[in-house]
Structure 1
Amino acid sequence: MRLLLLCGPAFSGKTTLAYALEARGWMRISLDDILRSRGLEPGAGLPERAWQDASFAACLLITSAGQRGLNVVVDDTLCFRSLRDRYRDVGASAGMSVFLVVLKISAASVRERVALNLESRRRPRIDDAVLEPHLASFEWPSADEPHIELDATAPFERQLSSLTRSIDEAQKKSSSSV
């Protein structure tokens, strides 16, 4: 069983990647979906408590999926190390191989995608009053956090094949060291 933790700012492509994995049989857990099921809109700016509650609900879903032997992808920004640590601990406790997947993108590219979205309305908008503090406070994984880094501006199929290859290589290394 695998747990993929998608990490990257808003509009970096995490949801697109999560849907692609869901189409391949993975269970997708989206904090945005959890919040929307509670009548809340993530891009409008929510109290910290709402995000914490959604995170704890995601932890319960991860544990349940682990007990059922499912592969899981968590679709969230994971903008703080404490969140990534929480999910890593939950996944490990559920007996899952945990992989942090970072979708690397510049703030300028995120702003471009947000502007394009205003024209196309392909997804819910994010308020500038939410986006700018989000980008400014984003805690990118440091060198002591093993992770797979994907270029979020690369063509999607290249991202997906790079991810698949990186996970396979990591699992081979892990099983050969046992």
Structure 2
Amino acid sequence: MTVSLAPPDTLVSDFRYAMRRLAATVTLVTTSDADGQRYGMLATSVTSVTMEPPMLLVCVSRSAHVHAALMARKRMCINVLLDEQAELVQAFSSSLPHDERFANANCQNHTAFDLPYLRDAQALFFCEVDQVVEAGTHSVVLARVLESRAIDAVRPMVYVDGRMSHLPSSATA
């Protein structure tokens, strides 16, 4: 039996089209460098890995401005965005300077971990990098969760079919 592969340009196009059907919760990955400069990156490729010990996986493009700071610092906060935080998506998906991206974010620093986080996020995961695997254009970061917090409301912002959305209220009840 012969397997024929799609041409690379068709494969990438087909893959991108199919991935638009995979809904994902929108998160903001935050960290800071040794000088206290804050960095943030939107991420939908975040998932749990294990419960014992608690670990998450996040994929970070090596060309992202946050990559160097994260690899040097080895700590991050994964902020799970609420469905009403669209203004943060606009700011962090823009080419605004780092400080301006945080201008409208209700942000504070975790005193023990010295990490910026969103005070009004749906959930927070303060993490330390455990392993990094290079895969194509990205670093797959496996991170141990040092602390997690969550509010009672379950209203995640969801990315599906190339746009931000939210779950119907009956799905979150």
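Where does the value -5500 come from, among 1, 2, when helix-only ellipticity at 222 nm (-39500 (n - 2.57) for each DSSP H run of 4 or more, over all residues; to 500) is the thing being computed?
Going through each structure in turn, the value belongs to 2.
Given structures 1, 2, which gives the highest value for distance in nm of label points 7 Å out along Cα→Cβ at positions 73 and 121?
1
Who wins on mean count of other Cβ atoms within 10 Å over residues 17-24 among 1, 2, i.e. which is largest?
Answer by largest value of mean count of other Cβ atoms within 10 Å over residues 17-24: 1.
Among the shown structures 1, 2, from which was the value 0.55 of FRET efficiency 1/(1 + (r/R0)^6) of positions 9 and 145 (r between Cβ atoms, R0 = 41 Å, to 0.05) calculated?
Corresponding structure: 2.
Taking distance in nm of label points 7 Å out along Cα→Cβ at positions 25 and 97 as the quantity of interest, name the structure among 1, 2 where it is greatest.
Checked 1, 2; max of distance in nm of label points 7 Å out along Cα→Cβ at positions 25 and 97 sits with 2.
Can you tell which of 1, 2 yields 25 when relative contact order in percent (Cα under 8 Å, 6 or more apart) is derived from it?
Going through each structure in turn, the value belongs to 2.
Here, each number is a calculation from the coordinates, and none is a lab measurement. For clarity, every value in this text was computed on a predicted model and none was experimentally measured. Cβ atoms are built from the backbone, for glycine too; each structure is taken alone.
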